[in-house]
Structure I
Amino acid sequence: MIEHILTNINNRLNNKDLAALLLRITLGGLLLFHGWHKVHSGISFILNTLAEHGVPAFVGYGVYLGEVVAPILIILGILCRPSALAIIGTMIVAWWLVDVDNTLALSETGAWAIEDLVFYVMLSVILLFLGSGKYSVIANPNWR
C-alpha cells in the first residue's frame with residue numbers, strides 16, 4: 001500500500017522540465033536583482049577594485065553580462081548553458097575581488113560568509129548539467 005502511494009507520488013512529481021524552469025526562474029530572477037542594482041547605481045566600485053588588483057577596467061563591464069544578460073537569457077530559456085558559464089565566471093571574479101578573505105569565515109548570523117556566491121555557482125553548475133528543459137521561449141533545442 002505505502003509503496004503504491006510512494007510510486008504514485010514519484011510518478012506525478014517526476015517532471016524534469018518543470019524542475020529546470022523553476023531552477024531558471026530562481027537563478028535568473030534572484031541574480032537579476034544584483035544586476036539591476038548595478039544598472040541603476042553603476043559599477044564604479046567594481047572598476048576601482050579591479051584597478052587595485054591591476055586588472056584593466058573594461059573587464060568590470062563583464063558584470064553586466066553575468067548579472068543582467070545571462071539571467072534574462074536563463075529565465076527565457078535561451079543559451080542556458082553558456083549563460084550559466086558566464087554566471088560562474090562572474091561569481092568567481094566577485095569572490096576573488098571581494099570575498100576571498102571570507103572563504104573560511106562565518107557571517108554574524110552563523111552562515112557561511114560566501115554562501116550567496118556558492119549558491120549562484122552551484123545553481124549554475126546544476127543548470128549546466130540539466131539544461132533549460134522544454135519550457136523555453138525558443139523552439140530550437142540547440143539554442144536552449
Structure II
Amino acid sequence: MARIVALDYGKVRTGIAVTDELQLIASGLTTVATKELIDFLKNYVATEKVELLVVGEPKQMNNQVSESEALILPFIEKLKASFPTIKIERQDERFTSKMAFQTMIDSGLKKKQRRDKALVDEISATIILQAYLNRI
C-alpha cells in the first residue's frame with residue numbers, strides 16, 4: 001500500500017501529516033512554508049509512494065465553507081496539476097487548531113512550546129488525517 005498525506009493548508013505555512021504504509025497510523029511529518037509546499041511534496045512523492053492527498057476543509061458552525069476556502073481552492077488546482085495521478089479528498093477541519101492546542105497541553109508541553117504555531121499546524125494536520133482514517 002501507499003501512504004496518505006494530509007495537509008492543514010494555511011496562507012503562511014502548512015502542516016503535513018502522513019500515514020504508515022498500511023494506512024493505520026497518522027503521524028505528524030513537518031510544517032512547511034506554503035510557498036515551498038508544492039516543491040516539498042514533489043520531493044516527498046519522489047521518495048515515498050503516496051496514493052492520496054487529504055486537504056483540510058475549513059467550515060463554519062453552520063456547515064458553510066469559511067473565508068479561507070477561497071485560498072484553498074486555487075491551491076487544490078495546483079495540486080491536481082502537479083500530481084495528476086494522486087487522488088485528492090477533503091476532510092472537515094473544524095476545531096482542529098483547538099484540539100491541537102489541547103493536545104499540546106495534555107502532553108505536558110510548556111507554554112513557550114505551545115506558542116510554536118508550526119507545531120500546532122503539524123498536529124492539526126495529524127488530527128485531520130486521523131479524522132479521515134476514522135471516516136473511511
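No value in this document is a laboratory result; all are computed from the given coordinates. Fair warning: this is a prediction, and the values are worked out from it, not measured in the lab. Cβ atoms are built from the backbone, for glycine too; each structure is taken alone.
Data overview
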read-out: Top of I, II by relative contact order in percent (Cα under 8 Å, 6 or more apart), largest first; value: II
read-out: FRET efficiency 1/(1 + (r/R0)^6) of positions 60 and 84 (r between Cβ atoms, R0 = 35 Å, to 0.05) from the coordinates reads 0.65; which among I, II; value: II
read-out: Origin of the derived value -13500 (helix-only ellipticity at 222 nm (-39500 (n - 2.57) for each DSSP H run of 4 or more, over all residues; to 500); candidates I, II); value: II
read-out: Structure responsible for 13.6, with mean count of other Cβ atoms within 10 Å over residues 68-75 calculated and labels I, II on offer; value: II
read-out: Source structure (of I, II) for semi-axes √(5λ) of the Cα gyration tensor in Å, computed value 22, 18, 15; value: II
read-out: Structure from which 4.8 was derived, distance in nm of label points 7 Å out along Cα→Cβ at positions 4 and 124, options I, II; value: I
